[in-house]
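Below you'll find a set of structures to go through.
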Structure P
Amino acid sequence: MRLESIAVREIFDSRGSSTIEITGRDRRFWAEVPSGKSRGSNEAVVAGFAHAVRSVQTIVKRLEKRNFDSIQSLDNALLELDGTKNKSKLGGNVTLAVSAAFARALAAEREQEVWQTLRSEFFPKSVSGKPPLIFSNLINGGAHTDNNLNIQEYMVVVKPGRSVEKSVKTLIRFYGELAEFLKKAKKTRLISLGDEGGYSLNFKNNFEPISILEKLIGRYRLENQFFIALDAAATGFYMSGKYHFGNRRLTARELVSEYARYFKKSKPLFSIEDPFAENDVSGFALLREKLPRAWIVGDDLTVTSPSLIGRAAREKAINAVIIKPNQIGTVSEACEAMLVAKKHNMKTIVSHRSGETADNFIVHLAKAGNADAVKIGAPVRERISKFNELIRIF
């Protein structure tokens, strides 16, 4: 397919959420890339507006008017043009936006859904399975808001039944009922929302939100459909060799014991993401040994890097991994990361992030690679488009 033009359409915010548009076959195709507020140190560089404009000018000089017959061929050209380990020349948000927009253009040329084009190129052996679990962040803490919670995300995890639409509607009702419950419990008329649409207010301790979610799951008899997951984002509360959790300063081993206590107290709780700082591989491994049946999920630890996912597998640090395409910077590299995870029998969770846009590309990536789960955030604001696409293609 011939690239006829490439342009930066807009930058949504100072953190780098961006839109890039390409033209092919006299049609326009775009991709919006989220910024990410809580980022791992090994992620691809995010280009701000001026940097993004310069990067697109560089890409135009080298790639415009050229023909590419696959997503991989375009991505290879972008990687060669950038020539850095972390996309610092072009910016990972720019390269991903060009890559994803091209994937849309190629799908249109072939008269396919985007997920079909992705599957045929990267996951040819994959077959459509059951819909993925839906991770939805309903209570925000950590870097996503301003409250007293160390843990960044308290999620309900929905196991879709025969109807994804019905499951999403149940989640939306649960989200509304949770607001009413919190207003009564905390004696307030208004509740703020965090970066990802989850409720933001102070709690007695880091466990109370888990207890509240579990209570509501029981109240509405959703025990077989709704579960609980956490994203600790522990790098955010790791300082001077200790984890500042609640009012205590804990070693990694002490924090393992604290997490184990949480899992013992709450039956629906089954997954925890980034329970330790991004370089504390031994902490991850300790927790995985302590909780062999739980999902121990890498995000900042692995940053959608095939090599870092492979390392985490060899060190038995995790058994599940977050896939965020803009952490690595191209569609093909994100697909490779999923393949490496599957090779090591890890659960794959294709994920949104903060500074999110209405782009629904990750839902197509999840379907193409037969991901175990999608992580979307609360069913509100710009994330509704992802829920709608989930309903449509599953």
Structure Q
Amino acid sequence: MTAAAPHIFLGAFGQPGHAFPMLALGARLVERGNRVSFETWSRWREPVEAAGMEFVAAPEYPVFPTLERPLQPFEAVVRATPVTRAQLQARRPDVVVHDILTLAPALAGELEGIPVATLIPHVHPAQERGFPPYAVGARLPRTRLGASLWSALAHPVEAGLRRGRDELNDTRRRLGLPPVERLHGGLSERLCLVGTFPQLEYPRSWPPHVHVVGPLLWEPPYPEVPLPAGRGPLVLIAPSTAQDPNQRLLRAALAGLAGGGPRPRSHSPIRVLATTNRRPLRRPARIGRDAILVDWLPYARTMPHASLVVCHAGHGTMARALASGVPVLAVPHVGDMAENAARLDWSGAGVRLPWRLLSPATLRLAARRALAPTAPYAARAAELASWCGRHDAATRAAELVERLARGT
């Protein structure tokens, strides 16, 4: 490696929750004078190039099986890895950084003998003994008895992880790589960047190569949107961009809050600003006079005006709200949302409402609890925002990647 600035190859194939944190890292790496190539889906080409990175088209195989093409996830990795390997051979970067769900760049980097780092854009998925299983939505136990009960489930949980390792090792064998013995074998042993608040991670001893850097936040540019008139507290409804196709949360929020919701801080009704996230409602919804529904909005500039953010607990949306000092009402739907909502509840920065209990009435009651003048959630969210202001996650992550690229 020469004394020139490192050439860093990034890989994140997928939805905003995985592409956006890598965009935040890549943009900061460019600002610091590095040469950056970003392999991702074509839908992200414009922001990649706008940030000064080289766009590399990623294979866009369907990850989930369909009737026409029953392609399984690891089969997609087997097909994508040679494509990515050819891109690495053409560029010879100094380091590869891959998203936790994007294994092709990691395996291609290993095949080429290039150092590989992993970006985890949410809380770390590996739990310690006594922790509840990842993504079940349970909080850290408060007693030894609770920890012992979760420890009793360690063997069946590990059995599932071993099955995942077997699938990974079959993929590695087909690509000419040796098997791995460790669980979570897709994570780098050189450098893992955990893009979340340390206040959302349960207390543990981290290995030297794992760094909780803080949330990596990026969003596409978008004009300002009008805020609802009035003086009451503003509630922002920010549904998932990928889940809840019937917009159940959005509908419940509009019905339960708009025009007649809780009045915790004044005699004025709360104001509601909601977004469809460019997924139009299939049926018209009644929108009260204290509410505005828009197609899209800039979270970074809008959330600081809010008193509460209601969301599905996707990590990016939840982290943006907390970084803005705004408590969250989380209604987790699928995937890791239950885990994110449990961490939110445990941290004291918001409340959660189980998906099975979601209705206009229950959401209104949960919002009343979150907005109550004596509630601690706003103060705790402000603490996390203060931490975020003192710790630049993108810069810290970039420094660690550069250190790996230079072999120091």
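Just so it is clear, none of the values below were taken in a lab; they were calculated from the coordinates. Owing to the predicted nature of the structure, the values given are computational and were not obtained by experimental measurement. Cβ atoms are built from the backbone, for glycine too; each structure is taken alone.
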### Query
Ranked by distance in nm of label points 7 Å out along Cα→Cβ at positions 303 and 359, which of P, Q sits at the highest value?
Q
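If relative contact order in percent (Cα under 8 Å, 6 or more apart) is computed to be 15, which of P, Q is the source? If you can, show how the numbers build up before the last one.
Details: P: 19; Q: 15.
Answer by label: Q.
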### Message
Computing mean projected area of the Cα convex hull in nm² for each of P, Q, which one ends up highest?
### Response
Q
